[in-house]
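Novice: In structure tokens below, several structures.
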Structure P
Amino acid sequence: MSTGSAEAAVFALTPETDVLARAPVYRDMPRPADRLRALGRALAASPSFREMSQAVLVVRTEEPQRLALLGRLSSAEMVRAEALPSILDRGLRRLRYVSYGDAEAAARSLAGQLVDGLGAETLARCSFVGLPRGGLIVMGMLAYLLDLRAEQISGSDRSIGGMSDKAAPLVVVDDCALSGFRFAEVLEQTVASSVVFAHLFSHPDLRKSIREREQRVSGCYAGEDLLDLADEILDEDRMAWEERWHRRSDGRAYWFGLPEHVCFPWNEPDITIWNAETGREEAPWRMVPPDFCLKNRPVSSHSLRLQEQPVCEGPIRPTAGTVFARLDDGVVAADVENGQAFSFQGIAGKIWMALVAGAGPESVVDQLVTVYDVEHTRLRSDVDSLVRRAVDLGLLERVGDA
């Protein structure tokens with residue numbers, strides 16, 4: 001939900017309780033608040049959030065529990081934020097987490113298919129290349145499982161373009177394939193006359209499309225299949241969704257669907273959106289917390305913008321619909337029910353933080369009168385004015401006789 005206020009923007013990101021509770025990674029966390037904190041850490045590691053210098057992610061752990069993004073956003077950042085609630089809902093519903101043990105099992109299956117499909121003699125003559133970065137990890141596993149010689153292995157896809165034409169195939173290795181776009185780029189770079197695409201996970205229709213469209217592809221193998229959840233998630237909107245992405249891809253993708261969002265301890269594949277403000281496809285958000293995915297490692301300067309809203313037990317408290325965050329120049333407070341956000345800058349931000357820390361109006365005055373060069377009566381008037389405005393806006397409420 002975006003704000004109608006010009007002062008700031010707020011987006012309610014709290015997924016449905018049962019959706020987050022059933023999602024892999026999160027379902028083993030016993031408390032709902034821990035799940036929201038973990039999801040907040042994942043979003044804080046996202047590329048899009050790193051660019052939002054005037055935005056904060058807030059976790060509210062008292063009831064009703066909430067996760068929200070609020071701050072001052074550019075028009076392009078607004079598009080990315082507006083897409084996030086849908087990304088979270090769809091992504092969490094189709095999240096599939098692959099542990100190292102699961103990945104090893106899939107690699108064994110993939111190795112067996114390569115042996116059966118190509119034969120041991122041909123495999124011994126093949127060259128192998130892993131696509132950075134997840135494909136390099138799978139390449140390492142296959143190197144042991146297939147007992148590959150060092151000279152068969154290329155360090156990365158940088159060397160593909162210079163490979164000479166060989167009778168034995170070039171085996172391109174990756175951890176997963178969703179649309180096949182990266183593999184199409186490899187085919188454009190390599191001069192190899194025969195190419196095999198080997199990866200841990202993909203949908204069968206993707207592999208079928210690659211084999212049908214690419215004459216040079218002599219084999220397309222996956223260790224395990226991914227399910228397509230597009231019909232379940234998109235329902236009657238699927239055809240229109242496919243048409244939009246087909247136009248945007250310029251025919252570069254082999255297949256369109258919503259497969260399981262397969263994630264690894266080293267990689268979370270990108271979920272892309274179309275940003276009409278920038279006129280390009282973007283991959284702005286992550287949903288697996290850094291402690292489960294190396295790619296989503298935290299960045300300290302951005303993790304400071306993930307805040308947990310303090311619980312207030314004072315006489316003037318945030319309402320059930322209120323989330324707030326500290327910014328460099330003050331506080332942004334928002335009502336997630338109606339989508340309105342407001343800035344409290346300078347001394348107003350100090351007054352807000354003192355109130356939500358539990359101080360009454362007179363105590364707030366006593367705290368701040370020694371800090372600011374202002375008369376006691378003037379400061380008390382400012383405190384009362386802020387409280388009245390915040391109460392009228394539905395951001396604060398008085399408890400008892402306050």
Structure Q
Amino acid sequence: MRGIYSIIFGGVIAVVAAACQGTDEHAQAQPEVAVSATACANCGQPLGGLTAEQLDLFNEGLEEFSATEDPDEGLGPVFNANGCGTCHNVPAIGGPGTFKVTRFGHTNDDGSFDPLAELGGSLRQDHGIGELGVCGQQAEVTPDQANTHANRRTTALWGFGLLAAIPDDQLRLVASLEPASIRGIVNTVTDVDTGEQRVGRFGWKAQVATLRTFAGDAYVNEMGITNPLFPTENCPQGDCNALIECDQVPDPEDDGTDMQKFADFMQFLAAPARGNQNLATTLGNVAFIAIGCAGCHTPTLFTGSSDVAAIDHQTIHPFSDFLLHDMGALGDGITQGAATGRLIKTPPLWGTSANPFFLHDGRAASLDEAIRAHDGQGRGARNRYVALDGFTRGLILAFLNSL
């Protein structure tokens with residue numbers, strides 16, 4: 001594999017050197033290309049080729065996704081947001097956002113993880129309906145017993161219907177073909193909706209496999225709205241007695257109608273269109289492959305059979321294998337199911353130019369900073385990136401900003 005990298009990358013250097021001959025002042029530059037005005041021109045829009053009925057479902061889902069909820073509709077007693085669009089809104093509805101949630105727990109001496117569920121963990125709800133003058137219920141706080149904390153940033157929902165249609169066996173095949181040193185782990189989960197064993201692909205830990213489960217999980221954990229898939233209310237700070245006074249709407253608070261509209265919106269939401277392509281982005285793409293980034297950020301995948309023609313057997317370019325990887329010090333320390341603290345799912349890179357910040361916790365303000373923070377199975381590609389001259393790093397950043 002290293003020999004292939006050397007051959008490919010040697011070609012990149014030759015082309016770049018020829019293109020930049022006599023421009024020494026540029027050879028040391030490391031420009032991070034600004035977000036293109038056209039890089040996300042279709043963000044928030046439906047997939048092309050939908051039928052009139054499917055487009056109606058998208059628009060009904062968009063309306064529900066954009067709405068805000070009240071306590072008399074089931075919001076709370078504790079929650080992180082009063083609507084889906086409150087968090088997913090950059091640069092358009094359904095996108096990422098500046099919102100972060102907090103995960104916490106206790107890492108024991110033997111390395112095992114306790115989510116402190118009896119104290120409201122591992123997800124902290126940062127608002128209570130007492131803020132709205134109802135019941136007096138206040139936000140949760142991180143308990144003193146927690147010695148592990150992690151921020152999680154809001155991710156984009158772009159192209160989720162396409163991602164949901166990737167066959168499980170394809171992701172297993174991708175894992176089997178990756179070099180042993182960076183081979184990802186398939187996270188097989190029990191889908192709450194169907195009871196079937198499925199390959200997870202959504203969430204920072206690939207802990208969710210389907211759109212309906214993703215929607216139901218978000219409703220109960222982020223908004224405190226119970227639904228048919230998750231009919232049990234979160235007890236504020238683990239105190240279920242608080243529900244007696246503060247949870248007055250019968251469960252399930254959503255009969256599944258709104259949850260399904262959320263799932264419909266995600267299914268029919270378009271993947272982001274590519275930005276402007278030029279010589280710099282083309283060379284940056286080759287360099288991206290040459291240093292090994294594409295080993296986990298798989299450029300091309302294929303959807304399987306779908307009743308939706310716009311999703312059926314499509315070639316897509318999410319730049320992710322949707323597998324868990326050991327990210328070393330970049331891991332968040334939180335265990336969710338089989339995904340332990342060092343494991344993070346490879347995030348898709350399409351729509352990268354629309355992100356307000358990067359990495360799972362949003363610590364990186366730039367793509368360069370995000371790449372330099374890679375560790376564990378990403379360390380080799382990181383080291384090869386750092387070893388490049390500034391101009392070639394700039395080509396890679398130009399490529400990433402075109403996604």
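Every read-out reported here was derived from the displayed coordinates using simple, explicitly stated rules and does not represent laboratory data. Since the model is a prediction, treat every value here as computed from it, not as a measurement. Cβ atoms are built from the backbone, for glycine too; each structure is taken alone.
Novice: Work out which structure the value 21 belongs to, where relative contact order in percent (Cα under 8 Å, 6 or more apart) was derived from one of P, Q.
Specialist: P
Novice: For percent of Cα pairs over 41 Å apart, which of the structures P, Q scores highest?
Specialist: Checked P, Q; max of percent of Cα pairs over 41 Å apart sits with P.
Novice: Same structure again: Tell me which of P, Q gives -9000 when you compute helix-only ellipticity at 222 nm (-39500 (n - 2.57) for each DSSP H run of 4 or more, over all residues; to 500).
Specialist: This value belongs to structure Q.
Novice: Once distance in nm of label points 7 Å out along Cα→Cβ at positions 59 and 307 is calculated for all of P, Q, which comes out largest?
Specialist: Largest value of distance in nm of label points 7 Å out along Cα→Cβ at positions 59 and 307: Q.
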